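What follows are several structures.
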Structure 1
């Protein structure tokens, strides 16, 4: 789901060469899965891995290729978190969850960091399904799986977990799992999922991605706002909480799943600690002082100019830019289509033309960002150039009734307007002004009015003062166009409440995508999600063509179809001008005190922090420097 994860040594190609008898036993058990795609003849099969439209590459490996099975255990991974928290449960609809709770829970299957949507055993040791009928799947819970209190994980716990998520969880999760029709416990360790659709092969894997809680804990505490987590079976337990200051997790020495091949060389830190700060500026000062030791640097100014403090000069800090094959997270200004002001596409085009990426990137970000021309920027899923014949076959019937300009934007080479970076953006503002006039807006006393006679006003809702500074030049351009434009800064709890209820004109949102987009796209862009409080369709998009392509994407039969429908979706989203793309970065910048280590080759699709470890001699050197 999220988090950074992974490292990579040389893989073992033949488990038979391993001296580890458990690994040899695993090799006997594991069979590389036949794809969920169509085989020559339908049959009910039981396998140990699941791969959506591909083959699991590492099914007979003793460990994942980005893991170091000899990595030493010990030490502390410490990171920063900003804001505050009042809940240990991020799966309820209220409260602000603490960072790191994913470490508390196992999922039925766990993903590969080198493969798109390929799952390996965790709580479930096997899955049973029909190779041509994806309307059901049976997960076999590993009888060895235990919760922290020593009780077994059973099918009843799995059913109770999904029942809670589907009825009490956040709306975007309910939508994500909306294809589940029924959950049945067949016996103590087998749970069957039946789906509404009989052609959504992705649904079989989706249910394997979610954490499993103890039924007894769900019945008692699922909706309780508390700093005590639900009972889990994961590799870490909550060790200590200092309200508003820190959260610390301790590795469970009795973790039932430590010998699973996917967990070899994983979860090496004895403790994982999140130190809380009110702002990232203060958090950076904490990193410099060694209050925490691993930092993902999100500010280009810091990366370019601020790493010159004494610890850096003393050689105690390592800076590393890590590039993956994932789509770069797209940061953009979302226009809330629930507001009448943004209904006209010409208004949305005008607001896009008013944004001066070249100026902001040069003056505020030291030229370190790219102007994202895609919602799947920097990956094989990005739509580029003219639509291919296959893309046209998908898109033309869906946009046949749209105006010709929209059709051209969908089907032809598309690009965002680019300024010369001098800070005036004259051409962009002239284009924006004409678009507004074409939309029926008019000027009176140098002020801009909507066609209905109301003043044209826009409020940008933010929770980060740094973001407010970035947007000042955009506000200046909107005022030049005649808008009554302003920035409204609110604290984190108020921001969360207002965004959950879509109470804003524009916000900054980040759209992070995987290499296997599917049914979850309906939560981002689907018409149904637009009306569901707390869902992820922050723009309020309602477009039948987008709905149709998302449905086809969820039902894709192979990798080629995933790429085809994702590129088609990309074209529709871009042509709709639903957000003002701001920036993207294809690399993840991390800085860390020189005690953390990783394998030479990191995973393809993640930083893989779960597979890093502490060098004990280097740790002593760092401790000596800090104390």
Structure 2
């Protein structure tokens, strides 16, 4: 339940081993690549002077990027054709992945096998294109059904040329306004929502003049079949029979390909798997730097996976290969490490919602556990119902296992469990609060208590947010913000001082003497205004301001206004938790009242079922969004930046979760 620690791995080996090492890196699937040329040119990579490193040190002064990239388009088209003719989905099978294969030989063999089925593939493509053409004829002829004209005779007039064209509504109106200037007999045969289908009879001797007019109106000519005779309905029947014959022939061709499928399908899957591997290998190599005889490869690796990849590469490569690991904390200014979150099964699905806001920075606390628990708490408190929660739980399981969306389905199912838990506290089953006795409180009978509890919950969550903020600022060693900032120690003291002052005024209780409270509030505000010069003075910096003082104080002044507004609004925003808990009950009462007004047991039951569907679908969505809003705007603004770099290791897609 944290951001996983990273180390930097540096690999230097012989150029002959580059393909194998790159494949091992991809198969391991844990290396987030760094651009080697940038690392070396920025002097981030240093080798200790030793006999083993002499050659590498000599080549560091004359390196270049890897540019000999492979073109995969030919083999991608071949495999695409195989997938089509064999009717199989392209997928990577891990049992075929290996670092030991001859790429060129493998795909030469696949190309030879493709030659044996090429005729079938091309034949099917040709027939599919022909079917599309016939269907286009049917669509075009349909515009002439009501005319009763023989299409072949219409297209074979001796002195007149017949055209069926499509124009936009706007251009057809222009055509109508200029009928007297058009050397054709033109009339509309069909009007669609956006287009008009127009028939035009033009003397062949002046056809070119008419064409120029139609071109100015951006017309589209609708092709008609010349080889068929009869009226539109008759030709449509002939074309439909022709389409069926072609489809039967395609089915026969696919059946003849079944024998090839038995022989070739496993090789096609293997080739596709290795092609995907090879494409990732080329991505790895694109980040590599090349010397005369050596290659240089760099990347971030999770600490727990470092020994695994180091041992794998040493065991499968030249004995002279150099592998160096480095602590990211000891690096000079350079690339920030990527962030890989490490959470248990309960919290992991909520990483989806975290990533929608941003990725945690490497030196930032993982917000997922707190986010997951608080989000479930907020949703359940606003949507507490045993029956409706059960429906949400089942919906989440369906999404997870049937629709194969494990993260989103996992979130929904957990929210369903939270809803059921609060339903038990409220004593609510499908909105009815009279079936069981609640373990805690009935919202409608205790409105003030519910709203006050929501405010208390908000204060608790905001306090935890401040704790996260202080921890993150300490991790970043940000003295200025950590001590004097609005999310630091002074800001936290200001939050509690303001809260106790408002409580004193609202309850007439002497929680905080007013003179002392206002004096302390003013002092804390002044400290926040002067945070930068104070911090720089304490740290012994000669320059007190990092920008012109006037600009600094204008920005600080607006920051104070924002602080005052945000603290109170953050707390008050949590009153919506209680409001939605009350709204949830009120909405059911409205449907229950309508059910009684129906005057029929069956009708009333139907109304209640519809009501629960509306509550689960509509209100459930609103509560989902409102809970997310509280997290993003009221809590994340306190402790979470989301400016991290996502961990994206070089791996074959679909092979690892």
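A short reminder: the numbers here are calculations on the coordinates, not readings from a lab. Everything numeric in this text was worked out from a predicted model, so none of it was measured. Cβ atoms are built from the backbone, for glycine too; each structure is taken alone.
For the reader, a short list of remarks on this structure follows.
- Origin of the derived value 0.25 (FRET efficiency 1/(1 + (r/R0)^6) of positions 298 and 474 (r between Cβ atoms, R0 = 25 Å, to 0.05); candidates 1, 2): 2
- With Rg/Rh (Cα atoms, Kirkwood Rh) derived as 1.10, matching label from 1, 2: 2
- Given 2.2 for distance in nm of label points 7 Å out along Cα→Cβ at positions 202 and 378, calculated: source structure among 1, 2: 1
- Among 1, 2, which structure scores highest (criterion: mean count of other Cβ atoms within 10 Å over residues 362-369): 2
- Origin of the derived value -7500 (helix-only ellipticity at 222 nm (-39500 (n - 2.57) for each DSSP H run of 4 or more, over all residues; to 500); candidates 1, 2): 1
- Entry that produces 5.1 once distance in nm of label points 7 Å out along Cα→Cβ at positions 50 and 570 is calculated, selected from 1, 2: 2
- When log10 I(q)/I(0) by the Debye sum over Cα atoms at q = 0.07, 0.13, 0.15 Å⁻¹, for residues 210-537 alone is computed for each of 1, 2, the one that comes out at -0.68, -1.19, -1.33 is 2.
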